[in-house]
Structure P
Amino acid sequence: MCFISIQEMLMNIEDLWKKTKKNIENSISPTSYDSWIKNLELIGFDDSTSTLTLSTDNMISINIIEKRLLHSMKTSAKEVFEQDINIKIEYRENKRTKNKIKDSNKGDFDILFEENILNPKYTFDNFVVGDNNRHAHAVALSIANSEISEYNPFFLYGGPGLGKTHLMHAIGMTIMKNFPYKKVLYVPAETFTTDLINSIRKSSQEEFKNKYRMVDVLLIDDIQFMQGKESTQEEFFHTFNSLTRLGKQIVISSDRSPNHLNKLDERLRSRFMQNVTTDIKPANFETRVAILQKKCEIENFEVDANLNEVINLIAHNIDNNIRALEGALTKLISFSRLLNEKITIDYAKKNLPEIFKNRENKISCETIKIIVSNYFNISISDLESKNRKKEFTIPRQIAMFLCRELTGDSLPKIGELFGGKDHSTVLHACRKIKKLEETDNYIKISIEEIKNKLL
């Protein structure tokens, strides 16, 4: 077996592993990345079997990764290595962990307090508020700015990648800033389970209780992972009661409402619903565009006409996961800076094939409206309006013509998508543009250029 050690290929493999980790970070939740992927160490690469060998000092991490995250890791590795990659994770004792256990001055749970994994990148300032998350944002902001909150407990739920973790971190960071004397603890539910198992194994249950019950604010992310774990639920039930009796703040997130946590103890579900439960829904198109524009602002990346067009298309194609939405744009910005290339539609198609693949077979009227409005520098609402100014009527008629030609949608359906126009209006537009395409060079070139952007 030809095993290439990390010493022999240090620069090459380490660089590829760093890029792979970055891809993984963009494809999974921040809590999963910080808990299970971030601290993986590279051991080496076996070229004969295309096997990347990693190590961790946490046996539970190996189990979690193999069951839930291995597919995402392999997909990310394939993108970087440009071939199918096998991933092997080995257990290796960590000397630092060993020293911490031996340290008589500090217990394991004292150390864990110092390692609170709140991410300073997740703030209220860079959280884009829309109709889908306005209530959740308002409650979170109120909790963060109140010494004693009326929203306790606060149960936040919604699908993956919609901003729950962002709000949880923002609450924690803001409370620590506003009330520095308060002890804030943020943990994924899986970490609570891990800590409980370790406390039983080490006979350190008292330290476990001190960690979770001697806090002013407890933020528990992804509570759904406690389902089916009776001992974990029992311990959390007592922790919950202990904190609420003392008036301490509890914030919980989940991928579903308490009513749908079917494998969670009824006592817990009823307590989760005793105050405020609110959901975050998928962002609408306008909010998704605003999120991407905000991302450019944070990255200090100028938005020109080409990038604005790409932003609109990304927002149109990724409609249910903010993390994936931002990840796609981050990837383009990173490549653009690295290679000093402009971000255009063609550039996006080349570097985001997973988003734009088979796009030519899935052209919709909504996509056509986006491209046409950007091309003529007018808004989508102008396309859908009844304004008869030539600067609006020609783009509107071109858009209707392309919808009819490229989507096969019926005239009534196209009319409905353009502000409820009558089918005869659409038919008139199609006939007019077809005739102008043969006689007007400006119209002909415009249609060709728009089609090039679509196909």
Structure Q
Amino acid sequence: MGGLKGFMIRGRYDVTKLVNKSGVNVVAVLLYPLGENFNNLEMPSYMGANGWDWTPPIPGRDMGITDKVYLSASENVTIVDPWIRTRELSNGNTSAKLSFTAGIKNHADVAQNVVVAGVINPGNIRFTGNIPLAAKEFKTFAPADFVMNNAKLWWPNGYGEPNLYSIKLTYDVGGKLSDSTSFKFGIRKYDYKNDKNGVFNLYINGTRIYVKGGNWGMSDFMLKVRVEDYDARIRFHKEMNMNMIRTWIGCVTDEEFYDYCDKYGIMVWEDYWLNNRFTFLNDEKMFLANVSEKLKRLRNRASIAVWCGANENVPFQDLNLQDSTLKYDGGDRLYQSSSSNQNNLTPNIKMQFGMPKQGGLSGSGPWNNENPSTYFTGLPRGTKKPGEAPEYVGYWGFRSEIGAVSFPNVESFKKFMPKEDWWPRNEMW
């Protein structure tokens, strides 16, 4: 049927002539092992599966199909990547101007006239259009922007309700349904500013947000987390009064992760799949194809707050991820080239939202246990003394990664630690 490279590419194949309508169907999958030099070179994939300071290497590197395999049915005209955007808020955030676009693909060898219809609820807001298509033609349906009054906004946890709307879209040809889809979205407007000390600040719907969150390495060692399993995991973040999760090096592929982030008001700092600058990519074209797929899959998500180019450094010199992000996300959200404030090292980076080239972040780490007062009165790693610290990051400021040593439960401790080493602490600890 075809092949896939990279774990964000959506494989869609016409199996009309292949499917057994009266019996069992089997899909055979051939996997090609990844190379020894995994990090960056073989991206995009689950980079954490190669082993890190928080996880051992995973046999097989979690290789395989990452999402559902299913059959769907349509006629000859299909829906391609619908996209709804919040253009602006007005009247004290009670009115929202929205725009909508969707691709229309005619797979037939003859011309078609397509009736497009959409409805948004709650509110019963409707739009329609008639689109003629030549044989095999693709067009973009883009009705005029429309205003929603008494809009219920999406807010992050702690600032209001994460209100969501649903949209249903249908394409009819000759009075017969050809294709349909539905999805949820939130009305919200992100903004970003650096304060007088150069510290990154995030705003939603005009309100500055005090960001509290953590990094998400992977869902599970063997990726066993599926569907409703994400409910409790994301809900716990809400109940801990967090409002952001960083998808560390983009090791998340399940739509349900984002479903529950949307539902519980958890913003997402969304990484691409690069770590530092130690190695380059084997296939840059394939990497960029996965970038565009990631953006088209996730851009309707209310929870996506920031796109980030690389972990603790910036993408390679000729890998312009900002242009790809601007093309497919329309500049609705900020692109940070690095998770640790090195936007100024990225060639040709464009200013967005009036932000300076410095990203306003203060670095990364530490990941060991510190005296709690250190995080409020001490200096971050890499600084020397107040007069020599980089003033634009406000010392600690906004930090995308920090951690402490986690102690296991007592049952595990007793299982792996010899009894004579339980106490006092020694080199075995």
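Throughout, read-outs are computed from the coordinates displayed, never taken from laboratory work. Keep in mind that what you see is a predicted model, and the values were worked out from it rather than measured. Cβ atoms are built from the backbone, for glycine too; each structure is taken alone.
Taking mean count of other Cβ atoms within 10 Å over residues 21-28 from the coordinates of each of P, Q, which one would give 19.6?
On the way: P: 19.6; Q: 6.5.
The value was obtained from structure P.
Of structures P, Q, which gives -3500 when helix-only ellipticity at 222 nm (-39500 (n - 2.57) for each DSSP H run of 4 or more, over all residues; to 500) is computed from the coordinates? Spell out each step's value before the answer.
Numbers: P: -17000; Q: -3500.
Structure of origin is Q.
As an exercise: distance in nm of label points 7 Å out along Cα→Cβ at positions 13 and 365, calculated from one structure in P, Q, equals 4.5. Which structure is it?
Numbers: P: 5.6; Q: 4.5.
Going label by label, the one that fits is Q.
Any idea which of P, Q comes out highest on Cα Rg over 2.2 N^0.38 Å, for residues 61-268 alone?
Values: P: 1.11; Q: 1.20.
Between P, Q, the highest calculated value is found for Q.
When volume of the Cα convex hull per residue in Å³, for residues 45-132 alone is compared over structures P, Q, which one is greatest?
Details: P: 180; Q: 217.
That would be structure Q.
In terms of Rg/Rh (Cα atoms, Kirkwood Rh), which of structures P, Q is highest? Can you show the working numbers first?
Working: P: 1.05; Q: 0.99.
Evaluating Rg/Rh (Cα atoms, Kirkwood Rh) on every structure, the highest lands on P.
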